[in-house]
1. Computing distance in nm of label points 7 Å out along Cα→Cβ at positions 51 and 67 gives 2.7 for which of I, II?
2. State the single structure among I, II that was used to calculate mean count of other Cβ atoms within 10 Å over residues 43-50, giving 15.2.
3. Which of I, II yields 195 for volume of the Cα convex hull per residue in Å³, as computed?
4. I, II: which one has helix-only ellipticity at 222 nm (-39500 (n - 2.57) for each DSSP H run of 4 or more, over all residues; to 500), as calculated, at -20500?
5. Compute FRET efficiency 1/(1 + (r/R0)^6) of positions 19 and 35 (r between Cβ atoms, R0 = 25 Å, to 0.05) for each of I, II and report the one that scores greatest.
6. Computing distance in nm of label points 7 Å out along Cα→Cβ at positions 27 and 75 gives 3.1 for which of I, II?
7. Quick check on the output: 23 is relative contact order in percent (Cα under 8 Å, 6 or more apart), derived from one of I, II. Which one produced it?
Structure I
Amino acid sequence: MNEMVTIPREEYDRLQAAAEDLADLQNFDRAKAALAAGEEELVPAEFVNRLLNGERTLRVYRDWRGLTQAALAAKAGVNRVTVAEIETGRKQGSVTTLRALADALNVALDDLAE
């Protein structure tokens, strides 16, 4: 099965672009389906901008979820002071603590990594 087909470069470029467009459309459809199924969610621009401006991720996600430090701490099973120290950068938090906080916020652990 070593058959070869020769086509003009212009036709190859057109086919390559069409394949990339198709892949983009398929990714878009998958993303829309995941949103519709509740498997994914959109982060409002206000919170994305705060993240892009360098604000501490834990604070941004906590605010997005509408939780106080105490409420997040209780939900995650950690001390409120620990939440405050991570938010201010005084502590990084262990993987176990960050995982508990991520689970409580319903975000990926990677989302809290700074």
Structure II
Amino acid sequence: MFERLDTICLTVSNVEQSSNWYQALGFTVAFHGEGYRVLTVGNSEVPLTIEEGTSTSRVNQAYPIFFTKDIKNTYKKLQEKGVEVTEIHEDGDNTFFDFYDLDKNRLQVCFWE
């Protein structure tokens, strides 16, 4: 029935401003559409789509999780760029932290061996 996961979509209030924000974090615009951008990062096969609109609730919102081999350096780089981040958490299997885009969309970074 399904072939693959095509994209993860987040709603943003200003697609141009948000696109620039994500590009400053290393994302690349793969497709430029009216009111949305498809962004890629690293060697991931699943892109992130940002779509201009109004989000009424953040409760139970799905969020992307990005993997890094150097979580402490990634954390530091995001802080240096003024990105809102939570503390780094370790649960015994994973090390992770949340960060937020300009519209307070939750994103997460993880590392595991």
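1. Values: I: 1.6; II: 2.7.
Structure of origin is II.
2. Details: I: 12.6; II: 15.2.
The read-out was computed on structure II.
3. Details: I: 195; II: 140.
Considering all the candidates, the number was obtained from I.
4. Values: I: -20500; II: -5000.
This value belongs to structure I.
5. On the way: I: 0.50; II: 1.00.
Largest calculated value belongs to II.
6. Working: I: 3.1; II: 2.3.
So the calculation was done on I.
7. Values: I: 18; II: 23.
Computed on structure II.
Just so you know, all these numbers are worked out from the coordinates, no wet-lab data involved. Only a predicted model underlies this, so the values are computations on that prediction, with no experimental measurement involved. Cβ atoms are built from the backbone, for glycine too; each structure is taken alone.
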